[in-house]
1. Name the one structure among I, II that helix-only ellipticity at 222 nm (-39500 (n - 2.57) for each DSSP H run of 4 or more, over all residues; to 500) of -13500 was derived from.
2. Can you tell which of I, II yields 13.5 when Kirkwood radius over Cα pairs in Å, for residues 36-107 alone is derived from it?
3. As an exercise: log10 I(q)/I(0) by the Debye sum over Cα atoms at q = 0.09, 0.20, 0.21 Å⁻¹, calculated from one structure in I, II, equals -0.21, -1.15, -1.29. Which structure is it?
4. If we compute FRET efficiency 1/(1 + (r/R0)^6) of positions 20 and 68 (r between Cβ atoms, R0 = 30 Å, to 0.05) for structures I, II, which one ends up with the highest value?
Structure I
Amino acid sequence: MAQNPYNLALRFLLEVLALVAVGYWGWSTASGWLRYVLALVIPLVISILWATFRVTGESPGGKAPVAVPGWVRLLLEVAVFGFATWGLADAGAPLAAVIFAGVVLIHYLLSYDRVVSLLRG
């Protein structure tokens, strides 16, 4: 199910929403010029980490920029989605946090074959 086009689209949407959520958290947490820095830099750093630390075979073209074991990649994903969930709750959007976390959980349940593969490798 992990390669189902609808599930892949959902995964992409969750990735984008996670970046928006941490940017929103940065914006709502700080004030002045720091607000702009946090709202832009945190999502940028996360997207760079997300694109860099990959599992060989899952990357476009099959080659990862920095190949990591599957469990490391899964840990990175959980950290990013967890930060996005916490950020939404901390920024005053607890309902959005619960919905986001629920959809992430559903995605990983649908992608159980990928999760098992990542944990094995």
Structure II
Amino acid sequence: MLLPTGFFFDMQMITTKEELIQLVKESPALAIYFFNDNCAPCISLRPKVAELIQEKFPNINLIYIDSLAFPEIPASFNVFSNPALLVFFEGKEYIRKSKYMSIPELHSEIERIYKMVF
């Protein structure tokens, strides 16, 4: 399954563990999507997660980590399966989902915390 080219244009990619740690510290809200392109659920969930974050939670910065290209980054966050989504608010991890995620459930979980922070 190919994704629209514009989707990739908007993706913010992180390539080092240090970049990611700094971003977690500095961001009021951050969602990290760990993926690899050999994973069917990663490919099908990526646009759904992106749409959810962009449309419903505009104050959350969404970034992507390619787990195959940069395996030390997910390992440093104890992420060992793909896809995985970690959501941080004010530097603290509040949500961790992996493999098969329910978008409505994810929406509900993020919304609860998002409303308290923003």
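Only the coordinates and a few stated rules stand behind these numbers; no lab work does. In this text, all values refer to a predicted model and were calculated from it rather than measured experimentally. Cβ atoms are built from the backbone, for glycine too; each structure is taken alone.
1. II
2. Values: I: 13.5; II: 12.8.
The read-out was computed on structure I.
3. II
4. Largest value of FRET efficiency 1/(1 + (r/R0)^6) of positions 20 and 68 (r between Cβ atoms, R0 = 30 Å, to 0.05): II.
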